[in-house]
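Undergrad: Below: a set of structures, written as structure tokens.
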Structure P
Amino acid sequence: MVNLLGPKTFLVTRCSHQLLGRANWSHCRVGGVGRRTVLGWVLLGPWLCACAGWPIATNLTLQASLTLQEIYDDNVYILDTPPEPGFVGPVGLPVSKPKHDSWVTTITPGLTVNWKPAAAFELAAAYAPELTWYHNAPSENHRVHRATLNLGGRSPDWIWEWRHQWLGIDGDHWGPVTLRPGDCRAVGGIPLRDRRDAVVYRSTWRTTFPVHRSFLRPVASVYIHDFRTEQLPNPQPTRYIYDNFIDRWEVASGLDLGLPVHEGGHFLLGYRYGHQHQGRLRSRPSPYSSDFHRFLIGYEGMPSSWLRVAVLAGPDLRDWDEPPAAFRQTEILYWVDATLSVQPSARDTVTLRATRFQQPAFTSQSVYEDVLYQASWQHQFNSRFAVTFGMTLYIGDWQAPVAREDWILAPALQARYRLHPHWELEGQYTHDTAVNRAPTQRAPYAEGREYNRNRMGVAVRYTF
């Protein structure tokens, strides 16, 4: 199960791409898989893996796991605003219900492979299908395929990494429908989006060449988000809104120069050139694709044994295709990727994280700044029991002419207890508060983007 308090967790499983510079790695039926198939995994999994025998060889190891999670979600459709009496949505499409609750069951088998035939080459691969049932909201049932492939190696003259992530979502092929005065949820309603048909691919590559105490590091990245949901017109926007999801992708490459500051610490100078593309909305091309230049400075290293710092930031200069007249093409925004990890004691770890970048939206032809501030504290009581508290502020700040600024505040608490070398129990609680910060004079339905949501649950994991 994904750690709700780690740098990639966050209330909505953010879809923002892995940013260049550093790799921070880090229903009764679902997608054709029925209850009997799942039951077979649960009952036969331990026997099959016990017979397989791990490790396979001295340089090849396999590991399998099985997680069962049960969560209570008190606002499945992340919607607080009730509809006007008599308003109905399109015939045949599921309509979001305000403050609708449900128990949610998730089963996740997983398999990882690690192969290290030589220092110059190593491979780590993983696959984890996630099967999810919303017992009181069957339109939200879905299956997720998560796969990773990480390649790398080192020699005295270089260190290389090439990381791949695939995400396939097998869910409803229709977008959410919301009755007025409700609206498309804060930051586009990412929890709703991530239960619907889509394919996501991310890849980062970098090779570090030491030069005395300095280094050169060429880098490259790819991000593709291919939505598989149907796009429909909104003929009655004062009665309901249908969320159309719009494809987007980005490619970029560049170079970092690391200059020594002290033992184990480097000052960074970097440059990135790339292209962001937003797809069509009902055959209409987007005017918000762009080329970008990023000029970056930063630092990475350990100033002391209890402090690790990784910061890279700088201006993001854009060359736009054909934006509308009200769009401020000359506005300079900033790209930020920063992580600070503090270990005040052997049992405590405090992590602070901030990211900021611009990207095309996925529910309208527009662009916005994707901003994240995150803090977490983990306390390890003993070798078996640990508790983590986290706080996240997620901001979507749209550029003119769009009148939209959404804030989502999300505290979270997680406890883990290892019952046995193979068995682990986990409890969690998260709360989301979404707030509109755009003037309702310019966006009359903006308050319909707000919501509160509580999720609490337990999970049990067996590692073979």
Structure Q
Amino acid sequence: MVSDLIDQHPERFAAVTFNVDDAFAVPWGEDRFFNFYSFAFSPEMMIDGEMNCPSADYATCLGQRLGVGTDVTLDLSGTQVSGATWDIGARVCIETGGSSRTLRIYTAATLSHRSGLPGYSRNLLMQEVPTQDINLSPGSCQTVTQRITFDGESWSNRSDITVIAWAQEPDSAGPAAVFQAAVMNWPFPEDAELTTIEISPSTAELEVGETLVYTATGKDQNGHDFELTDPVWWTSGDGSGTFDPERGSTTPEFTAEEPGDTNIICTQGGITGRATLRITGDPPVLSEIVVTPSAAEMEVGQDTLFTAVGHDQYGNDIALDDPQWQATGEGSGTFDPPNGSTTPLFTAVAPGAVQVTCSEGGISGQSSVVITGDPPQLIAIAVSPQTATVVLGSSLVLTATGTDQYGDPFTPDNAEWNVSGAGNGTVDPSSGSSTTTFTATAAGSTAVTVEQDGFEATASIEITDQGLPKPRRIKVRHTP
């Protein structure tokens, strides 16, 4: 009966039997039969670890169980280590949309038509069965590898070898549900390799600004699912859009940005999958600028980093190519840099309400800032150069610089300039400017002093007549 069911359902039914006379029959045969599953007598069958069926009902029970779905997949492959020693790989996956599970993976080496046993013996255990527990979440996979050395009888009759693996609940006693099983007959298939990538949906149409979640599924050379661990998404063609994320996900969200016929592409390890997409609608244009923070309170001298983000007419982010920043109102401040950056540093200069504006192409965004504190006042002044030597009749530009109470530069644009000393000269202008031009008019040591709000600084200037042509004595003879 069991042999007939195996032949009738080779892809969907795997049965494991044991011989009570084998050395490992007690720990892995009789103990599991009588203690784990609590059978009182044989023959009996436990289907999928849950359905106890007397021998007369095997076919009926199997038919019922084949109609029950599962979210677990299991594929087997073998890699020869040497001789009769093989690494058996059981690739176990939980489908997207399935349930997270802890599974115990069994890998059994069996032999059919064993010499000296009844002719109906199929998939007879030839050694103890190694196990490994794994934890899987929906959409994930794991390969469990067990190294198995086939016994001499099995290796001499390789055409009758069958490796059977199953994923079962890791309970200490039955019933314990089996969620999936796989059968691998000799000769063993090669290790699974990614050969194709399928993208769903394969065709679609979107308006600019709309989104769509794509799904990529990898397939191996046998047509079985193959886990995509690092897929990369991109587009080509007249249309375009962005993926979130662009890498590492089999289900990224695509946002349509530019109209036109578009190729949706997913690649991994040199394998590429494609889908087609038609994007319709107007191209995105800048329609809004959002400035953050939208409101702020600052002390004079304090710095705040502002950020501008552009949005198109569909509400999606769009790059700002050359944003211009401006601060207007009772207070004042400076931007660094004032143009070309979406993240300039704003420094509060004078107290009062300020509207911070970022603009580009006729579109602008604002932020309201209140600057508190005392207005900047001059507390120190300096002049450069501090010392100089000039030739009588020549000129020298002097510059005054100041510092406010916050340690920031302060331009003394209402400065008074005065000349004193043995030498002499003129300054132009003499007031109302942070710079002046000194012109030497008499040789000697000269001091040029700049003063504003009670603070002053002095430049020492040496005026020399060296280099000027000396007067020549001319003799005049008078002839009567």
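Undergrad: If you rank structures P, Q by FRET efficiency 1/(1 + (r/R0)^6) of positions 105 and 249 (r between Cβ atoms, R0 = 35 Å, to 0.05), which sits at the top with the largest value?
TA: Sorting by FRET efficiency 1/(1 + (r/R0)^6) of positions 105 and 249 (r between Cβ atoms, R0 = 35 Å, to 0.05) in descending order puts Q first.
Undergrad: Quick check for you: by distance in nm of label points 7 Å out along Cα→Cβ at positions 185 and 425, which of P, Q is greatest?
TA: Q
Undergrad: Work out the source of 23.0, 73 here, i.e. which of P, Q gives that when Rg and Dmax of the Cα atoms in Å is computed.
TA: Of the structures listed, the value fits P.
A short reminder: the numbers here are calculations on the coordinates, not readings from a lab. Remember, it's a predicted structure, so these values are computed and weren't measured experimentally. Cβ atoms are built from the backbone, for glycine too; each structure is taken alone.
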